[in-house]
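Please go over the structures that come below.
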Structure I
Amino acid sequence: MPEVLPLGDPRLRAVSVCVSDLTDPVFAADARCLVETLEAFRARWGFGRGIAAPQIGVSRRFIALNLGQGPFIVVNPEITWASAETFTMWDDCMCFPHLMVRVRRHLSISIRYADEQGQEREWVRLDQPFSELLQHEIDHLNGVLAIDRAIDRDSIISRAAFETFPDLFRAQVDYVIGG
């Protein structure tokens, strides 16, 4: 099983190409690896709802998600609408699990994508937790990391500092993952 690429690996900056053949055995193997990596990360760190293929060195446009009902794959996701309303949050990333980054995200988005069977799907006006997660993962497909979206110079902190002073840091944002 591949490791999650660390911050600084140049493969994280590549713009991913679309998946053109969902029956390709290489895609199926890569999708299995991505799901296994997500599940192993969740077991080790106790968090992680999604991972994008570039995070394991696969420069193709697909994401593995686990929102509590088991993992699944989202292929070639595309944001089709974003709310004008935004919010701030402390974001984290599997590529730098020891850091937290204060970012601004859209409150809601809609996306179009293909499921693992190749069926075109659409999620419309998603709720805040799902919207922020998908914005983070789709950024990865475009070579954009949460650190690129830091609001200002004080918006990148260690997870240890966040855990030591949670009230201080939670007061600096509109939304916190998991409440």
Structure II
Amino acid sequence: MNHLKQFIREIPDYPKPGILFYDLTTLLQNPGAFHGLVDELCEHYAGQKVDAVVGVEARGFILAPALAYRLNAGFVPVRKPKKLPSKTTSVTYQLEYGTDTLEIHEDAIKPGQTVLISDDLLATGGTAAATVELVRKLGGKVVGASFAVELTFLGGRAKLPGIDVFTMIQYDK
């Protein structure tokens, strides 16, 4: 699955010194690579009932709608505070240096619906775990969490116990 690494641009010292940023825009610009990524992510969930694909702001909005379309599911956005126009449910979670908050429309997921969470990158797992909490608050059942890239050395998978975590590209450091 790491064959797609060749399409990802690595940018050192972005957004701050000491960070190596994995830029997926170069993969998304390549039709074959983008199609291959979406196809392989969807293949993992083929045959499973998925009612909705939840995409996390902002880069999750790129992959999640494509997965939802291919899986014949709805798309549900999870956003930063005060970005959704109707009544929301929120969760605040811990970051390395502070907190962050995510919101979802209260009526976006019905109790019992099966949900796939999708984002571009799994790093420390905080955002993904917060998204799982939001889905469960609304009564949804998380059937999986899919990511284009996983930074395995940050251990984000550990924050998603009991969830089928599927990633296409792994970086071990």
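Laboratory data are not the source of any read-out in this text; all were calculated from the coordinates shown. It should be emphasised that the depicted structure is a prediction, and the values quoted were computed from it without experimental measurement. Cβ atoms are built from the backbone, for glycine too; each structure is taken alone.
Annotations for the structure displayed:
- Highest-scoring entry among I, II, by distance in nm of label points 7 Å out along Cα→Cβ at positions 26 and 154, is I.
- Source structure (of I, II) for relative contact order in percent (Cα under 8 Å, 6 or more apart), computed value 19: II
- Here distance in nm of label points 7 Å out along Cα→Cβ at positions 34 and 114 was derived from just one of the structures I, II, and that gives 1.2; the source is I.
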